[in-house]
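I've put the structures underneath this note.
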Structure I
Amino acid sequence: MRTVPITLFVSLLLQNMLHAQSVDALVRHALGTHPSIQAIEHKLSAMDEKIQKSTRWQNPDLALTLNDIQLRKPLDRGVEPMQYQALSFKQRFPWFGKLNAKRFYAEEEKEVVTHTLEGAKVALAKEIRTTAYAVKELEARIALLERYTQLAKENIDLYTNYITTQNMSHAQSVSASLSLSNIQIRKEHYRALLQVQKEKLAYLAGLKIWKLHLSLRMVKPRSLRYYLSHLDNNPLYRMKRSQTDAAGAKVKMTELESYPDPFVQLSYANREDFPDYTSVSIGVSLPVYGTEALDTEIAKKERLSRISETIDYREQLKSRIRQTYAKLTEAQRIYRIITRQSLPQLQHMLELSSSAIEEGADLLTYTKILEEMLMIEEERIRIKSTYLKTLAQLNALIGKK
């Protein structure tokens, strides 16, 4: 009879261990399975075939010629000596260096996709971490409200008992009860938000989230100089640099297109009552209309545009790092003020007010202090979460997952 509860306990324990994961584990799982990442990986895989394709020659042309078809006798091929049948084979030979230029351009395009993939991974990891911090923030808020709810109930009961014996006014007790109801409403609001954030995290990670191993502990960040010195690791910045390199490779490729590709055509002809013969043709396409030169100028200007975009993005990245770091230090300062000044003062006032209730003190005063204390503690939770979210954003700016 006791084996069923034990089995159930072990099953629940194993299930809890299975679903309770760290944020790092969620990130690793998402980076390996998320469809948005796999879509770019498939595109990256296709680039290998594109590189191979760039080194292949154009397909040859094969043609069948039936010369001098007599309309009165279209199937008779022996009416007069000018009639012949010919099979022609034509092959175009790429100008020296063109295939290498095309291959180099394809390789540079692959680098662009590679950095796009890395950027998508960094963005996904950042989104998972910031969402996880939002989940822990809401869980901490709910736990805080439950603790304050119990504390408020105890003091309301204490004051109510005092009213019963001393015949004091019930108005203060009713006001305190309304304040308690407001706390309960906020708690239900946070629970709804928590469910939304858990669903979002489950989508991002590709896993059902039951329990999250994560602490809202503020860790000391690196210096601003460190982040600025590592901005070259930003995957989007690297992607833009690769786009500039690809634009340069395209310039080289279009310059070579101005040189015409030679071709060779071989034909084998058959005539009735006459010996068969072959013919050879050698030729080139004539770039007389200037199309290739215009393509080259277009490619050069596109390269200049890419260079400007890359320079602008680097400066923008510097600014974003400085702005994000400023938000990080702001959160640090606010946290110190709350922890070292606001909370100790309010805690002392709350203890004095709570002790005074037994002597018939004003319950409204206690309720007001309790609300202020709750507001400050919630702000401390929020600022810790904000700090960690900002730190995740800062790390993402230098390419950290």
Structure II
Amino acid sequence: MNIAFIIHNQAETGPYWKVLEQCAAYVKLGHSVTLFCTSKTERWRSKTIMREGVRVIEAPDVLWGKLRQGVDLWNAFVRCRIAKKLHHEAPFDIVHAVDCRPNVIFPSLYVQRQLGVPFVLSWWDLFGKGSTRFGKGFAMTVGGIEGWLETGFRKYADGATTITSYLAARLHELGYPADRIEVHHLGVDTSQEPLAYKDARAWLQEKHRITPHENVLCFAGTIYETDFTLLLKALDILKHHNIAYTLVWVGKHFIDDNVCREYSILRTGIVPTMQEVYRYFAAADACILPMEVNDANAARWHSKMTDYLNAGAPVALTPVSDFPQYFAENDIGWLSASGSPEDFAQALMRALEEKPMREERSRNTRAFMKRELDGMAIAERAIRFYKRIISLTSPKEQ
């Protein structure tokens, strides 16, 4: 198959890497893939590079900074022009787009309607109605536009995937036919064995002077303010019970120095390789995912969760997304009873009490990942879905 994959994101930022990983999996299965994204700096000319066997088109954008988020119509026009040229050279069999920003939806509809290529549209996040991620001010202003973009164009797609069951239900409520919707979580490469807990812990002790019997929790990346507040309240409860710990914060996220001292947070700063990131996860007694229970978090699928588990780290988390089902059926961590700080603190305390079972749970997490969230298996499922959508749309083209 010849696949066009379209995202609004800038190259080398945010979901770009996960999408590239998915596209590279298609290439390993023998397919040709062109990934359309946005250039980080270019305003007038496009750039084409090969990455992991994927042809990446970096489209120009006349805006700057955080405004380069999929709303520039020049960006959309260039994508359409390049897609037409590439389709005439080697026809696309399917176009797969993620979310509905203008520089995604316009090229996708152009390829579908002008070039006759079936169109699959994914829903990976919730920024409009029901989302509280950026506060009430955003929800009452730009959030309204986001909501319209998220929902207004989905009926035109020939097939749809969602990243969670919550979004699948929302899509069905919008009137989209259920037989053309599939839930596709983001997978990860499970082929590489992570560092064993004992070896990773020895590495962490040497690198950061962590003592052998110290309780170690780990969090990766950025966090929204409301979720951070939830976490600090839970840590207050641990301190109230005189439970000592070190929270290793992997990656770049601003936290006040006084807060770090008060809550025993050790910041690593930017970590240069995923291999080293995985070492931090593998050395933790538990990785954590504190999230408020709300519509926005119900809609999300955290790739950091799959990275935690793939590194062999059990996870303590609140009941969001599709994770409760997986945690109920597999011994891979500790699910709090609710999204309250009190219940999340209980999950953290259980995690630290059950340290003797850490290596057994590590084996469980790896087995779970290989069985449920292997990137190649998910790619094969996506290809089967593409072929089904092509077969459903082909009579229209005759």
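A few comments on the model shown:
- helix-only ellipticity at 222 nm (-39500 (n - 2.57) for each DSSP H run of 4 or more, over all residues; to 500) from the coordinates reads -25000; which among I, II: I
- Here FRET efficiency 1/(1 + (r/R0)^6) of positions 283 and 379 (r between Cβ atoms, R0 = 41 Å, to 0.05) was derived from just one of the structures I, II, and that gives 0.00; the source is I.
- Of the structures I, II, the one that 14 was derived from, the read-out being relative contact order in percent (Cα under 8 Å, 6 or more apart): II
- Given 1.77 for Cα Rg over 2.2 N^0.38 Å, calculated: source structure among I, II: I
- Test item: P(r) over Cα pairs in 5 Å bins from 0, in percent, for residues 107-314 alone calculated as 1, 6, 7, 8, 8, 7, 7, 7, 6, 6, 5, 5, 5, 4, 4, 3, 2, 2, 2, 1, 1, 1, 1, 1, 0, 0, 0, 0, pick one of I, II: I
None of the figures in this text is laboratory data; all of them are computed from the coordinates on show. Just so we're clear, the structure is a prediction, and the values are computed from it rather than from any experiment. Cβ atoms are built from the backbone, for glycine too; each structure is taken alone.
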